[in-house]
Structure I
């Protein structure tokens, strides 16, 4: 037990993730299956025996693996009856993503503080303060003392809501915090409160202005920045779009995460929303937003093609090291696409498939041939 605790401490303190990546790569399928159960919970759905056999036969022939059918229950309960070609996250994380993406480079490429250098001349939220390896910089990477950073923060917060988040690994809304001047406590000076916020993050974080989103997205749900999750895939040198979904907040939450009560809704290639959206209970689709009563049917996202074109253009900067990428794109008040986040490792694939169908479609066999090499 002491040796196990020692190993776990080393993994937790492995800032670059090399040990964590190595251990994850060597973990048996059982651990991925167990993690998926934690993610989707007990949906109280039992697949028919003949269908479980069909799924197991499908993946035995494709990858020669004995898969759990738990992940397929997630799709089946929503009414999808032929989901053997869908890829639950236990299969995806164990057998697919590590073959498609070079994890050893992921931390560097996914650092939000390098987006401006990696994707120059791209529309992004205004960066107020950057903390890179414990040191402060402004939006243009000019060095700041801590007092300089405090003064900039002080000036910005009076006129703008701010978002602070880790620059590395802030997936699923982890440690993302909305800061509003109206929320500052009366018993602390402004500077003391700002210092207390920054000290929580220690190093490698970014402070940005909260983006004013497009009128349509604001109408759908006004309390969060609603983003479009677009999955792009590089195959034979060409970037294609696999799926697009709108992620919306709910219950007055400022994050657009389904795991925190939000919703997801599929988008076709013309930018039209599906007739209904899903919450965490995917057996009960929503035809209107539960809080705003917005009707999803026949809604078209303006300038959606611009977002798809932007993703294809940016993905070229990442391939061939990263073939499978999930992008979070917002639309600002002028209906222009804005890059929010690039996801290279922990890319959820359940929601995109729930809303848009099987991940690789007719190209699954081609992808499997690649990962089997």
Structure II
């Protein structure tokens, strides 16, 4: 029989675990991953000791540890903790519960990030199956699963299946949220991505323009989603050889990104890089260099010298110097780009690049 002292001690330890868990969740949301891990790893043994392995609070701490590792890019540790969370939920809640579906989603997301598309689809489909059974076909979580599955098929190049799932998601969003909602706009954008990847630029532009109208109706012009819509339209124009309209929309995207996210943000740097491409393609290497250097300055501050986007900027500046005939400077920047790429490959990081015919990197 427990005496009052042991009961009070147990209660205090559970409160301590709760506080540590909440602190870890808060630190995670702020991007303070190291501090988040410390708090969550302190909370976990208390919950396991006092509540047992098969308790939803223990599962919650497992899940958040998985999320922190996932955000850090440590897919192996993320998968380990997500699977532990799933095991608890299966024992306590059973397969057909929304929380179990969420664990399937988390595991699928890790496999997607690892490039294991077959496993990603397997777990996304498990999540979808539970959501359809528990929540029904006409539910936002079900639509999100359609989106996730569509995204994997799109990356695999299975465009027919990608469109099928994206269109199902769009139908649910329009039914539940209406035509003028950001999630509806996202679905139009996703469908545009598929057509763009298929090479059907006319259809891609059609859906991107619809996405822009819906986005502006939903959140206004001064929003990062609106900037993304401008950027997508610009990219199609660029691929069609329409540099005038490409520059117009890239500059609109840049203006919004700077207003909303500030000068020191990856999306702002990417916009500088895209505008540099247009000028380089036009043969205006002075302006191209100006924008590539702006992109590099932001990336060095945010990411440092050893990050793939920084290598992209080194490459593009080198390409400009090559076209200007300054081969010594071109070689200097190409060597910097190569050094960053080599370092990342040694770390096991895959570098995906889209290279133009002229040797510039998006």
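We did not get these values from a lab; they are worked out from the coordinates using the rules stated. Since we're looking at a predicted model, the values are computed, not measured. Cβ atoms are built from the backbone, for glycine too; each structure is taken alone.
Some values worked out for this structure:
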read-out: Comparison of I, II - label where relative contact order in percent (Cα under 8 Å, 6 or more apart) is highest; value: I
read-out: Computed 49, 31, 23 for Cα extents along the principal axes in Å, for residues 104-255 alone - originating structure among I, II; value: II
read-out: Computed 20.8 for mean count of other Cβ atoms within 10 Å over residues 80-87 - originating structure among I, II; value: II
read-out: Test item: mean count of other Cβ atoms within 10 Å over residues 152-159 calculated as 17.6, pick one of I, II; value: II
read-out: Among I, II, structure where FRET efficiency 1/(1 + (r/R0)^6) of positions 192 and 248 (r between Cβ atoms, R0 = 30 Å, to 0.05) as derived comes to 0.95; value: II
read-out: Structure responsible for -27500, with helix-only ellipticity at 222 nm (-39500 (n - 2.57) for each DSSP H run of 4 or more, over all residues; to 500) calculated and labels I, II on offer; value: II
read-out: Rg/Rh (Cα atoms, Kirkwood Rh) - highest-scoring structure of I, II; value: II
